[in-house]
Structure P
Amino acid sequence: MSLNATAIPNHVPAELVFDFDFYATPGQFSNPQQGVSELLHGGAPPIFFTPHNGGHWVVSRRKDCLEMLRDHERFPVDPQYNHDRRNNPVRFLVKDYDPPEHTEMRNLINPVFAVDAIRNREPLIREVAVSLIDAIFDQGQCEFVSEVAEAYPVEIFLRMVRAPLHLRQDMLDLAHKFFRSQDPAAAREAMTDLGKILTGVIESARADPDENDMLSRLVEGKVSGRPLTDDEILGGAIFVFLAGLDTVTAMLSFVMKYLASNPEQYQRLIDEPEILHGATEELIRVSGVAQPERGVKGDFEHNGVQFKEGDRLIFLIQIGGMDPEAVENSQEVDFDRARKSHMAFSSGQHHCSGAGLTRSEIEIFLEEWTKRVKSMSLTPGSQIRAAGGRVWMLENLPLMWATK
């Protein structure tokens, strides 16, 4: 392994160094969740250090992720303890706060993502899904990522916060720049520009608040008896948009790629619509996309690894559901699996607030798609590309289907 030794801190022993680039490595596999799982679960230390992307620790085993993500005292999300995130222009509300602040802030937005609230939004979600599907159905083919998967969650977000739909493309372009750029300065610039757009949406919510609107809840909410600052409100708006956009887009794209590549499984969803709810959870298990990160507070040893304050940690929860130590026959997609254990929505205090909404968006889309499309496949000869980064993504997904 030819790695830059100068990028490896003195407290990292050679046996814990492994060549892994979270931007480049996932893109080497047609199915990155499976490929990275086989690479790391088969030959890397459970917790290892890579000198790529400024140098950081990687946690790849489910049990370690569960334990460390729940330990906010030693592995906090506060950017001051993460050497890579100290200079971010915006601190994301909820995501970048530890308890007790995190708990109070989360309570502000939880009602928007509660079961009843999501159920009440199902007609809106279904309307957007049907509209996108009907717009392309007669074509018999599409580039699914750009024509459907990207537009779907953005339109739902904009309608949920009562924002103009014409903002969709500009917000998509900035989200791409933030998630895909390996240049930290470019990513920060994209975040700043996205903040300018969302500031206008926030001011509209301030002028005309609605308790069912997440931005209104932030504008009118209080933490420890005080109103949120403008920066906290903006950080919350940016985070919810980015998290909801790329997670749904990426997960849905991987799910559709799997179904287009496995016609017998797709046929089951058509023939047995009653299994769709459980099948969606199993498909999510093998389609994890987002990776949380933390910093280190203090100098200490954990599970035989010496950490130093300010160290950066990446948690590969994308492959938590593929860990053979945690899931039997983990590489097999089994719609009848009794316990669909995964970490696609993280764990502990920072378990994704929007997990229920994401599940609902994917399940409703599959329900409406399978009603209309009775057979589909990948377009012959197409070269499908996967990309790594903060969120793993399919860059393209050419699909074709029968229209009769």
Structure Q
Amino acid sequence: MKPPQIVLAEDVPPRVLRTALALAISLFFIWGLAYGLLDVLNKHFQDTLHVGTAESTWLQIAYFGAYLVVSLPAGLLLQRLGYKAGILIGLAVTALGALLFIPAAAIGQFAPFVGSMFVLAAGLACLETAADSYVNVLGPAEGASRRLNLAQSFNGLGTFIGPLIGGTLFFAEGGSASGGHDNVRLIYAVIGAAIIVFALFVSRVTLPEIAEEAHDAPGTKATLRRPHFVYGVLTQAIYIGAQVGIGALFINVAITTWGGLTPRVAAYLLSLALVTYMLGRFASTALLARVSPHALLTTFGAINVVLCLVVAAGIDRVSLVAMIGVFFFMSTMFPTIFALGVRDLGSAAKRGASFMVMAIGGGVLLPYPMGLIGEHYGTPAAFLLPAVAFAIVALYGWRGARIR
């Protein structure tokens, strides 16, 4: 396949630029929906396949392990073939992973579900590598944080819908394990079919290949010497580990800290938490017009340290409310760390984006140890680990993101 023709953003008609941005933003909804279902699946398999709290986090490890393995190759593919090809390949692999849930549900064992989740997430890693960097260049560099926060708001819409679907179908009243697996099969079959249709639409749309600023073209070694970028990748990995661990244990903590809650109601509360996450994205987009990304990241990180300590205290009802609040203040962290980390990389932005997306693989870091802490000391105590992670996020916003 021939490399695509590179154009400057200012040479692209505004209508084409807006269409490309709208399509890129729509991709954020796809992996938001997949992630929204993930945490509900975790509790579903605890109940139907009788896996432990720590063992069930292998779903999260498979999901985010795929990002760790696939993101750098996806970045190389993106540099060679361009944004449109990267998006189409990501959609194809995502659809394949979703359709693999059909035989996994027929087998009815945990391992095939974990394997299917890995394939699905491999496709999402390709999509996110392409879409994050594409949104980053579809406009002035100084507006990158705002564009990414706006795009991630639609990711929040997908994560909100996911638990509603999962809570309704996976925890159906009187539903058996096999019936639950039938619903898993149905949901992922529909997702796979919808993604195939969307991919056919994308193949017919004109997507301009926007050139990054050419004032700087460092190689990988030179890029890795940029402290704000290296610290950004490390901070992103730690933050994602905290976010994933919080989502994985949300239903367990909700049931523990609010007597009488059923898994279905707890799943709906997870959806409520993800509404606050989505609202936080829109609020952050507005705030970034008035305050610097550094200040916003530092403030939100510090607030979440306090909230996680409240959750860890296991206070009846109060801890659940604090846990929902954590989602609001997590909202801006991924896109803001991403934009601050790849800032000033010039033509190495695609390479930097692939490292940033690879950092999503940090989702494998905290869920399992949080699950072990939860099994031994109670699930609220596991939130001590996210408290440390958010302290590191605040430190990155305060000092680590400064360009030297």
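Read-outs: derived from the displayed coordinates by stated rules, not from any lab. If you're wondering where the values come from, they're calculated on a predicted model, not measured in any experiment. Cβ atoms are built from the backbone, for glycine too; each structure is taken alone.
FRET efficiency 1/(1 + (r/R0)^6) of positions 265 and 281 (r between Cβ atoms, R0 = 25 Å, to 0.05) computed as 0.50: which structure among P, Q? Traced to structure Q. Given that distance in nm of label points 7 Å out along Cα→Cβ at positions 49 and 161, derived from a single structure, equals 3.9, which label among P, Q identifies that structure? Source structure: P.
Upon calculation of helix-only ellipticity at 222 nm (-39500 (n - 2.57) for each DSSP H run of 4 or more, over all residues; to 500) from the atomic coordinates, which of the structures P, Q produces -14000? Intermediate results must be reported in sequence, preceding the final value.
Details: P: -14000; Q: -25500.
Going through each structure in turn, the value belongs to P.
If distance in nm of label points 7 Å out along Cα→Cβ at positions 97 and 257 is computed to be 2.9, which of P, Q is the source? That value comes from structure Q. 16.9 is what came out when Kirkwood radius over Cα pairs in Å, for residues 209-296 alone was calculated for one structure; which of P, Q is it? Source structure for this number: Q.
Starting from the value 1.9: which structure in P, Q was distance in nm of label points 7 Å out along Cα→Cβ at positions 105 and 313 calculated from? Don't jump to the answer; show the numbers that get you there.
Working: P: 1.9; Q: 4.4.
This figure was derived from P.
Kindly point out which one of P, Q the value 3.1 was derived from, the read-out being distance in nm of label points 7 Å out along Cα→Cβ at positions 169 and 337. It would help to have the intermediate numbers written out before the result.
On the way: P: 4.0; Q: 3.1.
The correct label is Q.
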